[in-house]
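Undergrad: Listed below are the structures to be examined.
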Structure 1
Amino acid sequence: MSKFDKSRPMPVKYWSFAGLMLTYWCNARCASCYVCSSPQAEGDMSVEAALAFWEGLQSVSPHGCRIHIGGGEPFGRWEILSSLVRQAHRAGLGPLEAVETNAFWATGDKIIRERLAVLDAAGMGRLTISADPYHQQFVPVERVRLLARVGGEVLGPDRIRIRWRDWAADGFDTDSLAEQQRRRLFAEYAGLGHDRLAGRAAVELADLLPMKPAADFADKPCRDRLLRSRHIHIDGGGIVCPGTCAGIILGRVDDADSVGRLWQNLRRNFADTNNGGTGVQSVQDCTGSKHVPPIDVLNLLVRSGPVALLAAAGKLGYVERAEGYAGPCHLCWSVRRWLVENRYFRDRLGPAGVYRP
């Protein structure tokens, strides 16, 4: 890799953290889900593709890339998950930092010990368990507590991470609440600021929060979030998205080498953004083909932020919400959803399922 001018920040950070989205399927349909997972969601990652992406990610950064496996609910695809971690470990592909779960499968001591033993032998660093009012509408909180307790015995308590521990300790199942009670609880919890207001959360949670006019979010470029966070996700179709911005396509990959080529292309295309330049001049994918759309959504967000995207979408027919938006991410996702529904910029916005709450 060529050297960077150390007097300027890198326009695109090395990818040091990457999530392999094993599936979009999930037993739950949580109000907070920013990738719109559900029992009906489709899109699994094969073991072969996951191994290739994992291998390619190790070459992007001189420091390697820490991998976590998520979804959707990866334990809903246990055969794929267990085969993947075993093969990756045998191939020496680098550390498996974490596997994420909502604990729906943790129905007894035996299955927990068996599955965690497989992951432990494959070098998993920690198990991350989701716990909050949204998940407990679909997963009994006692399963979270059982998985945390038994997992602590198998892995050690320091290797169990719960998001969020306060709810796992003192929370309750919310499926039996009346709809109005549940909405009040969700509004209170969403007000804590834990949730990404994209995907289903932008539909089911954002309107429970105070609104502001879009103009309040002007002059907030998204360069750091999109290009410099060091964190990305790859799904089963090879779509690469920023770690916290599902539905924005950085590019597509199909083998180990294409992962590195994509990062290099992003670095070249955005090399002048540190000087306030216009950024990418053409959209170039990892295979070298080119497409020059009238608007490049990624470039626009990097340089100017969601209010600029709003203005561009307005010229195409999008109408700004009179009631306002709960934040810049809510604004961005609302505009992007409209663009997807109207079949604009499919090179940069997808997969389509992320925009179907």
Structure 2
Amino acid sequence: MKKKFFKYFLLIAVPILISSCASVNVPSKAEELASLFKKNPYYSNPRFVEGILVTKIKRIANTRDSGNTPPAVLIWSSNIKNSYNQKIVNEVAYSLPPTDVFTEEENGNEIAFWDLTKALEENDSLKIIRSFSAVTFDYQIKPDGKEVLKYWNSISDSLMNFYTKPEPFLEQTKAMKDTVAEIVNGLNNPLDKAEKIFSWVRKTMHYVYPLTKRGAEEAFISRSGDCGQYSALFISLCRIAGIPARQKSGFHFTTENKGSHVWSEIYLPPYGWVPVDATHKDGFGKIHNDVISASTGMNIPLKHAPAWANYSNSEVENGRTDFMQMCTSAFRGVNVKISTNRFVEKSVTLD
């Protein structure tokens, strides 16, 4: 009888103790953020998360000949910052202080930069460990078409021009323009056009991974790709239709799923940037609380990018990187292996 009682006690008491401990370990700022944003109808299901992001750089061999220019090992990584679906509790802390931290003006990303050239001359491997904590939400917005049309002319010329232009990996071919004309034929409201393009991408694309080639044009031709290809195609088609659009890059961040993820945003006044995840049937205007946003935009400009770096030898070309999730690297004169990992230290639902 005592054994049965003890067994039942454990079944009931242990979950209570775990829940209680979890509640105690959640910072008061996280509780305050959850309470504050739950008053907003766009926000629901707050979750407190503590995470660690690890980048390991291992020197394999020196490859420099006597006549070559000096070796270099350079790393950039966008910091986890506030976004519509995440609110920062504790700012990023570094195990290895960066050489520089800067904010690039085009997209507002805060980027840490490490010049590890000298450090790797003295060490076979290095680790950059970044820790952060945030409250994440299910974020859903349902724009009203009449409101969008009412405020549409309030979009500045600079925003409209920047986020509707073609650029590398976000091509705008004649075939794509002709298709957009068919998709939005007879529609005048930008919201209606965006929803129609979203439905077309959903119906036309099928998921494929891994890929051999990237970009909106490739997605349009093959009608296939991963989340990045879905996003690129949606962005380019929206831009052709005159709707400002850009990319968001990050990752799922739960104990079950820590895979990379990419989605899109469109600018709809007076609501601002609206998330669109074309890999989800309910992804128009919605992003889930299991996703962490790491960076905004494509073809991101990088301070300290060397002139010698291009996509044949680095993840940088013409001073820019195509997009950024965990990190971007450029190296020469030394053979290095870069690996990344993510660890969910804590994930607690806040009711």
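Undergrad: Ranked by FRET efficiency 1/(1 + (r/R0)^6) of positions 87 and 207 (r between Cβ atoms, R0 = 25 Å, to 0.05), which of 1, 2 sits at the highest value? Walk me through the numbers on the way to the answer.
TA: Values: 1: 0.05; 2: 0.25.
Answer by largest value of FRET efficiency 1/(1 + (r/R0)^6) of positions 87 and 207 (r between Cβ atoms, R0 = 25 Å, to 0.05): 2.
Undergrad: Check the numbers for Kirkwood radius over Cα pairs in Å, for residues 263-334 alone across 1, 2 and tell me which is largest.
TA: Details: 1: 13.6; 2: 14.4.
That would be structure 2.
Undergrad: For distance in nm of label points 7 Å out along Cα→Cβ at positions 255 and 327, find whichever of 1, 2 sits highest and give me its label. Walk me through the numbers on the way to the answer.
TA: Details: 1: 4.1; 2: 2.7.
Comparing 1, 2 by distance in nm of label points 7 Å out along Cα→Cβ at positions 255 and 327, the maximum is at 1.
Undergrad: For FRET efficiency 1/(1 + (r/R0)^6) of positions 239 and 319 (r between Cβ atoms, R0 = 35 Å, to 0.05), which of the structures 1, 2 scores highest? Provide the component values of the computation, followed by the final result.
TA: Working: 1: 0.75; 2: 0.95.
Greatest value across 1, 2: structure 2.
Undergrad: Using relative contact order in percent (Cα under 8 Å, 6 or more apart) for the comparison, can you identify which of 1, 2 gives the largest number? Walk me through the intermediate numbers first.
TA: Details: 1: 21; 2: 26.
For this comparison of relative contact order in percent (Cα under 8 Å, 6 or more apart), the top structure is 2.
Undergrad: Now a separate question. Identify the structure, out of 1, 2, from whose coordinates P(r) over Cα pairs in 20 Å bins from 0, in percent was calculated to give 27, 52, 19, 2, 0.
TA: On the way: 1: 29, 58, 13; 2: 27, 52, 19, 2, 0.
Computing P(r) over Cα pairs in 20 Å bins from 0, in percent on every structure in 1, 2 gives 27, 52, 19, 2, 0 only for 2.
Undergrad: Sticking with this structure for a sec: For distance in nm of label points 7 Å out along Cα→Cβ at positions 31 and 55, which of the structures 1, 2 scores highest? It would help to have the intermediate numbers written out before the result.
TA: Values: 1: 4.5; 2: 3.6.
When distance in nm of label points 7 Å out along Cα→Cβ at positions 31 and 55 is computed for each of 1, 2, structure 1 gives the biggest number.
Undergrad: Which structure, out of 1, 2, was helix-only ellipticity at 222 nm (-39500 (n - 2.57) for each DSSP H run of 4 or more, over all residues; to 500) calculated from, if the result is -11000?
TA: Details: 1: -11000; 2: -8500.
Considering all the candidates, the number was obtained from 1.
Rule-based calculations on the coordinates, nothing more; no lab input. The structure presented is a predicted model; accordingly, all values stated were derived computationally and were not measured. Cβ atoms are built from the backbone, for glycine too; each structure is taken alone.
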